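*Asks:* In the part that follows, the structures are each spelled out as structure tokens.
Every read-out reported here was derived from the displayed coordinates using simple, explicitly stated rules and does not represent laboratory data. Just so you know, these numbers come straight off a predicted model, no measurement behind them. Cβ atoms are built from the backbone, for glycine too; each structure is taken alone.
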Structure I
Amino acid sequence: MRICILHIGFANPAVTSKHQPSPIRFQNLLNPFMQDAQWSVVNCVEDRLPAQADKYDGYLITGGKYSVFDDLPWQYQLFEFIRSVYQCHIPIVGICYGHQAIAHALGGKVERFTGGWGVGINQVTSHDLADWMQPAQQTLNLLAMHQDQVTQMPAGSKRYLSSDFCAISGFFEDRRLLAIQQHPEFTPELCQDLIEQRKDRIGDIYNEAMDSLATSHNGGIVGQWIAHFYDPKTI
């Protein structure tokens, strides 16, 4: 299966980090369950999107520092590409920014949440899971870093994850869309560094967010769900 990761970031080799880039983290998350997958990466900020949506068997939109409200030419191109992928019935997954971009592009609604940030370990509750969301789990602890939230899903989508902080933490349309606000591919170390970098913006919940990182997270379970969404034979 050919999966294209639509990376909401830069490919500049001069930019170094002690953490692996997002596309590698996603491959690490999914490879144990999709050993035959062939991965490609497009850096949406810098590169041209595929000329044809059906060039790949599936897409995954990563998180990123941007907001769907930003007036950026590459974003408008991405929103149009999401609509093309959807119309072609090609599976598309969105994480954090990707979750919001899918909602925004397909007629949902995204808003800047005025009640602060979702950071550190967030506990989410599952609802009406699809039969391919295996192993089923009622609650999951997932790493998060966001302020914007999806407040209205695209028509035809179903909510499958929620939390007290973020009512629409995940939505899906069977075999077409799978979106999640939290980060199954994050490591606690990465989340910790992001919290430190954004301490002034995060504000009063800084200590609580840092303390939450002592809790183990369930990103691997969501990784299995993503693999099953792309290919039912992986169940």
Structure II
Amino acid sequence: MTMPFYVPPEQLMKDRAEYARKGISRGKSIVAVEFADGVLLLGENPSGTLQKISEIYDRIAFAGVGKYTEFEQLRIGGIRRADLTGYAYSRDDVMAKSLANAYAQTLGHVFTQEVKPFEVEVMVVEIGDEHETSRIYRVTYDGTLYEEHGISAIGGAAEDLARNLGAVYHEGASLQQALSWAKTACTSVADGTVSGWEGAVLDRNLGRRAFRRLSTEEIEAA
């Protein structure tokens, strides 16, 4: 009986992390920017059929970058979890924090236990009745969970996007200002060429169903 090759755990985790990062870097990044009435989600998306930003529940949105089939699997799982929680308990018991923790556990388990890690990063956003009660969570490929404030970014260019947005962001901005900041940041990391946009907002003025997709005309007009 042949013995399997031994790979040190540190090297195994390093190789998996490098593999996941390479897969994520091939995708297009997404940014989140808080504005006076809610949170904007915007990213480059050349596909007219595949959507990377969607609604999870009443006041909760999801965004994913990387391998589409993998973050779509996570999105569907999040919707089912939210629906079951809202049905079994109360709609008010469905929170972005619990969803983000579930995503972190799933990604962490896949990263450490499965042969191939997920090549994804996801973002879960929830708006509250006030600016202070809004939440932005970012979950990386290895299950690390971050809570962000004001701005956030996922994808291969996340660090550059966060740096560019941090230089101009301030609280209380209008949606048009937030769109302008987000577009400028995304265009700068794409070397000035963007092949298509996908955007949505969580707007507390819309009531219980706060999610609204932005049209191409609305994004281009910013």
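*Asks:* State the single structure among I, II that was used to calculate mean projected area of the Cα convex hull in nm², giving 14.2.
*Replies:* Value 14.2 for mean projected area of the Cα convex hull in nm² corresponds to II out of I, II.
*Asks:* Consider the structures I, II: one of them gives -8000 for helix-only ellipticity at 222 nm (-39500 (n - 2.57) for each DSSP H run of 4 or more, over all residues; to 500) as calculated from the coordinates. Say which. Mind dumping the intermediate values first?
*Replies:* On the way: I: -8000; II: -12500.
Value -8000 for helix-only ellipticity at 222 nm (-39500 (n - 2.57) for each DSSP H run of 4 or more, over all residues; to 500) corresponds to I out of I, II.
*Asks:* Related question: Please compute distance in nm of label points 7 Å out along Cα→Cβ at positions 7 and 39 for structures I, II and give me the label with the greatest value.
*Replies:* II
*Asks:* Something else: Among the shown structures I, II, from which was the value 0.15 of FRET efficiency 1/(1 + (r/R0)^6) of positions 47 and 199 (r between Cβ atoms, R0 = 25 Å, to 0.05) calculated?
*Replies:* Derived from I, not from the others.
*Asks:* Which of the displayed structures (I, II) returns the greatest value of relative contact order in percent (Cα under 8 Å, 6 or more apart) on calculation?
*Replies:* II
*Asks:* Determine which structure produced the value 3.0 for distance in nm of label points 7 Å out along Cα→Cβ at positions 79 and 175, calculated from the coordinates; the candidates are I, II. It would help to have the intermediate numbers written out before the result.
*Replies:* Values: I: 3.0; II: 2.3.
Working through the options, I get structure I.
*Asks:* Quick check on the output: 1.8 is distance in nm of label points 7 Å out along Cα→Cβ at positions 63 and 135, derived from one of I, II. Which one produced it?
*Replies:* II
*Asks:* With distance in nm of label points 7 Å out along Cα→Cβ at positions 31 and 111 as the yardstick, tell me which of I, II scores highest.
*Replies:* I
*Asks:* For P(r) over Cα pairs in 5 Å bins from 0, in percent, for residues 23-94 alone, the calculated result is 3, 15, 22, 21, 18, 13, 7, 2, 0, so let me know which of I, II that is.
*Replies:* Value 3, 15, 22, 21, 18, 13, 7, 2, 0 for P(r) over Cα pairs in 5 Å bins from 0, in percent, for residues 23-94 alone corresponds to II out of I, II.
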